[in-house]
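Multiple structures are listed underneath, in structure tokens.
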Structure 1
Amino acid sequence: MLSRPAMTTTPTPLATNALPPAPPDPAALRQSARFWDKLARKYAAHPIADEAGYEASLRRTSELLAESDQVLEIGCGTGTTALRLAHRVRRLHATDVSSQMVAIAQEKLAATPVAQLDFAVLDAAGAAQQAPQAYDVVLAFNVLHLLPDLDGGLDAVWQALRPGGFFISKTPCVAEMNPLIPWAALPLARALGLAPPVHCFQGPTLEVAIARHGFEVLAVERHATKGRDVRPYIVARKPHQAATVADPASAPR
């Protein structure tokens, strides 16, 4: 079982030629925000499909958090996970591109206040630019496959983290599902406006993408308790001595 190593208290400066997050595509962000704004109330009312698997991921994440941590969550949705974890850390800044998702999260927070938690309408690049190297942990649950630009999102996570910080994600890998989903059901749903743009990759492909951005992949786990598990839970770390990040556009695929 992976245990948490000691964290550095003083950030190690990045190499001077480390890349900033790629500018997000405003049109793609607006499209994503509009889709999730429309779906927000229905999404909030939908039960978690695998409650036991979700609880396992929460427990695992709790083991990796420390009371002194400054945590960023990207793609926080309606705030359920942030509300469950925030009491374990010094501060949790939870963000999402959908203003309606964040509005629901703020309603939940008003009903059950947690002093360490706040919500904001931001994408990953915006959060990184707002507070570079400010976070000990970045969380990304069920969102990486939905980012308009996966490489840009991973760049942003890198920039937001202090050296030695953790990047913890859990991601549906659509390419591991029944082939009818990525090749038939999903394109039809998108054509009807019932699904957002989705990256279709397998777990190993995502691991390679995370490593390509300079992270050390420490653990890959599967927590599902129902059916086939297509959501790898990946724990990665930004090295204490942060090396220069290569331009992913020039890297072999």
Structure 2
Amino acid sequence: MPSNIDKAPRHSEAVGWSCTAIDYQQGEEDPKHYHLEGQLLYATRGVMLVKTSGKSWVIPPQRALWIPPLHQHSYQILSQTHLRSVYFSRQFIEQCDAFVHRESVHVITMTPLLKILIASLFDQHYSKQNQQKMAALLLNLFHEAQPLAAELPMPEMKRLSLAVRPLIFGQRWNLPMSDLADIASLSERSFTRLFKADTGISFRVWKQRARIYLALDLLAKEVSIKQVAYQLGFSSPASFTAAFRSITGGVPRDFKYPKEGEGSRFNV
């Protein structure tokens, strides 16, 4: 357990929950810490890279991350992010019998109902009594959300970590392997070998997964599918859609914010 306890808002056991809203700029980091409460980490805009339990999770606006009490975690901000965190006391969590995955870190799909409930917890027009019921409903609904694959193992070796920064933060997805190997002061062969040894997956698989996860943020910003495809270095919208389907199980249009009057199964 780390020594750094985050100064999250405290609440009485009678209330059992609290929430915070913080805006971050790209590149900001929150170092290792833990909370006495369980935490739902959600961004209405932007993408976070959260490290916890020896894993790294990419969290775009269509997803949230549940972090149980006392779990050490840290996060990096990959794009300008509007963070919304909801904290639940252990006693409040234990009262929600339906939430069976309460002790494991996992990613949750943000359905329209979950988004509305979270927004309502920040809305002072609702009474505290009604917000208490909303917080309990929010927690109980988590059991209906299937845990999602959103893990993106980040290289721990410093030279490899430096090499992927132009991709993650600079969106320079067309950089040739030779340039990345030069940044790491390695041959291409050594770069490929060490990257797989460090992350557990090949660089090719890692790059594909990283691009798709970061695409979710662009889609949420109403960037066209064609523009997203070319911005992330795909040869065509069709190749982007095929890669997107293989990783998420859906197609890009399902993750775009709808135009006025339209609906989406992922967005409000």
Structure 3
Amino acid sequence: MLVSIERRAAVHAALGEPVRLAIVDRLGPGDASPGELGEAVGVGSNLLAHHLKVLDEAGVIRRVRSEGDKRRSYVKLCLDDPVVWAAAQAGLANLFPAGAVPRVVFVCTANSARSQLAAARWNAISPVPAASAGTHPALRVHPRASRTGRRHGLALGRIKPVGLQEVVRDGDLVVAVCDNVHEELDPGRERLHWSIPDPVRVDTDDAFEAAYADISRRVERLAAAVTGSAGDTQRSDPPDRNPLRDSTMGTPTSQTSGSAARRGIR
């Protein structure tokens, strides 16, 4: 994809200020509410609002309303933009020291769709093991999630949803792929949050494909950060490719201490 010099200049201009660059670094591995961002970068609400406005106008970030608590909103990077993608890569390079993450656990409410797809995608590309769980697990994996997984070479059919308490262990890197879960879990426990819309609410193949595309991009970036290869990460799956509409598409290709490295991750 060709990107104009003007577009690159606009993004770099917006990032040419330490606080705004710190905001992008914080959003690299996961989304955050304005309050979480303010705490992470150490600025008050008025100054944070100014910096977010600059980043928003430059097309670096966007805001989404929580699917859980409608009073809350979350800020996420516009990673579909290759300039934003490239700018965010540098912040991931030293996020996790070698061996700091023994296992990743993806969590959503029912453990029937998003968390299952995230764990399956992770295990397909990373040597670090991953599991999934739900705060209120369903009886089975959603059929559309299973079909979506099969279209991308992932097998979900025989997996049964399980509860969070049965899965999570000390040392796990927990990733909440659901707004409801992020807002339900103990705010004192470190975790990442990905604000990914629930495809079950829409219940169409396109909704599940959109969720998978978002999950896959995020998994690839986080897996590279965990294994120390974030600086080499390539975009292997363009965001507009959808196997439902492209019959030729194959299976996608694939800071100083642990606690300090996750500073600001809640």
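Derivation of every value follows stated rules applied to the coordinates shown; laboratory data play no part. Note that the coordinates shown come from a computational prediction; the quantities given were computed from them, not determined experimentally. Cβ atoms are built from the backbone, for glycine too; each structure is taken alone.
Remarks
- If distance in nm of label points 7 Å out along Cα→Cβ at positions 60 and 228 is computed and equals 1.9, the structure in 1, 2, 3: 1
- Answer label among 1, 2, 3 for the case where Rg and Dmax of the Cα atoms in Å, for residues 76-155 alone, calculated from the coordinates, equals 15.0, 42: 3
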